[in-house]
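What follows is a set of structures for review.
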Structure 1
Amino acid sequence: MICVSIIEQNIEKCIEILQKCEMAELRLDKIQPEPNEIKKLVTFKIPVIATCRTGIYDDCKRLELLTVAAKNGAKYIDIELESEENYKKKLGDIARSCNCKIIISYHNFNETPDIDILKNIIAQAKTFKPDFIKIATRALTIDDNSKILSLYKTEKRLIAFAMGELGKESRIKSLEFGAPFIYAACEKRRQSAEGQMTVDEIRKILKQ
């Protein structure tokens with residue numbers, strides 16, 4: 001399944017993209033919607049991941065926005081492993097009370113750590129009892145693709161891939177190794193992360 005990461009600030013444009021998706025991630029930190037607009041975006045019949053990264057909002061505001069998403073139909077809530085413990089607990093409790101699945105995510109925009117470090121990160125994430133664990137690192141070499149994909153040998157319910165131009169191979173192959181979906185951009189220059197391909201590019205590769 002292809003999950004389109006939506007970053008548009010125009011709500012009508014977001015709705016237009018949602019109408020064409022089989023699955024979507026709403027980057028609330030990029031969209032910057034009002035609570036009533038979030039309600040419109042999460043009521044589509046497709047699975048929606050609500051994500052709000054740090055940088056734009058403080059934890060109180062992020063909690064507010066993601067709570068609105070969880071209570072109004074989002075299927076998944078993404079919670080960063082690096083987040084403050086109280087924030088993670090509050091958001092996790094809210095998500096579970098709404099029958100909303102939890103993705104605990106770890107991002108490293110500088111490198112792909114050694115495999116032992118990655119396994120330790122996964123062990124930390126498991127203590128939160130998430131439905132899925134997401135590991136996204138930066139590929140500095142082609143070999144980093146093999147490193148990140150090797151995690152699938154021992155882990156289930158995992159979404160692991162490398163970012164950057166050198167990490168594209170791992171994005172595609174993650175589906176073969178067991179990832180439930182792959183993140184994509186709706187069109188060029190609208191990526192939410194470096195190395196993210198468009199829906200059309202991914203479909204073309206998968207058909208080969």
Structure 2
Amino acid sequence: MDFDFLKEEKVCEILKTFFPSAAFKLLDECVSTQTEIKNEITNFPERPFLMIAREQSDGFGRFGRKFYSPRGGLWFSFFAPSGGRLLDENCAIIMAEKIKNALAGKFSLNIKTKEPNDIVTPDGRKLAGIIVAKLYSGNECTGAVIGVGINVNNETYFDGVEAVSLRELTGGAVLPGDVLQLCLQSIASLVYDKKK
């Protein structure tokens with residue numbers, strides 16, 4: 001069983017459950033899915049799009065801070081053209097809270113959110129980070145791109161960063177497809193929530 005990467009068939013199956021009209025692309029490596037996805041959606045700006053990379057060479061978080069994203073983790077960006085509550089100013093922490101709850105429930109974890117956009121252990125080790133960027137065409141907001149980085153089965157010995165993986169927290173390898181499904185379900189709950 002491959003605990004390091006998702007197969008196209010599995011991604012398609014998961015994605016169609018929550019976003020039937022969405023397209024997706026799997027990359028072995030890229031600089032950052034958050035950067036790459038913007039090139040993809042120029043041709044189809046009204047269609048949801050998911051981009052996943054096995055590894056990012058220059059992933060980034062809030063304020064452009066380095067986000068280590070080696071093989072074994074789940075690194076993806078999702079474009080939602082309608083946005084829903086993804087357009088809220090405090091969406092990153094709302095999204096982090098939803099994903100945290102989903103992960104905690106699925107894997108029986110004691111984790112929490114940390115302002116403005118992280119999921120951490122009670123002792124502060126970083127499990128995941130979420131960023132949300134609004135996209136504009138002129139002055140009109142056309143949607144939002146949500147970037148998610150989760151340490152799943154990857155090593156977490158990053159220089160100067162206290163991090164932890166799902167594998168470390170659960171004591172065994174975790175299927176990335178299970179994590180992706182939880183994330184997309186959480187994203188869908190905000191995309192389809194029109195309440196402000």
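Read-outs: derived from the displayed coordinates by stated rules, not from any lab. Model, not experiment: these values are computed from the prediction. Cβ atoms are built from the backbone, for glycine too; each structure is taken alone.
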### Source structure (of 1, 2) for distance in nm of label points 7 Å out along Cα→Cβ at positions 91 and 147, computed value 1.5
2
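Tell me which structure, out of 1, 2, gives 15.4, 49 once Rg and Dmax of the Cα atoms in Å is calculated. Don't skip to the answer; put the middle values down first.
On the way: 1: 16.1, 46; 2: 15.4, 49.
Only structure 2 yields this read-out.
Thinking of 1, 2, which structure, once Rg and Dmax of the Cα atoms in Å, for residues 115-186 alone is computed, gives back 15.0, 49?
Numbers: 1: 11.6, 35; 2: 15.0, 49.
The read-out comes from structure 2.
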### Message
Given a value of -11500 for helix-only ellipticity at 222 nm (-39500 (n - 2.57) for each DSSP H run of 4 or more, over all residues; to 500), calculated from one of 1, 2, which structure does it belong to?
### Response
1
### Query
Looking at structures 1, 2, which one was relative contact order in percent (Cα under 8 Å, 6 or more apart) calculated from, given that it came out as 16?
1
### Query
The value 1.6 for distance in nm of label points 7 Å out along Cα→Cβ at positions 11 and 99 was derived from one model only; which of 1, 2 is it?
2
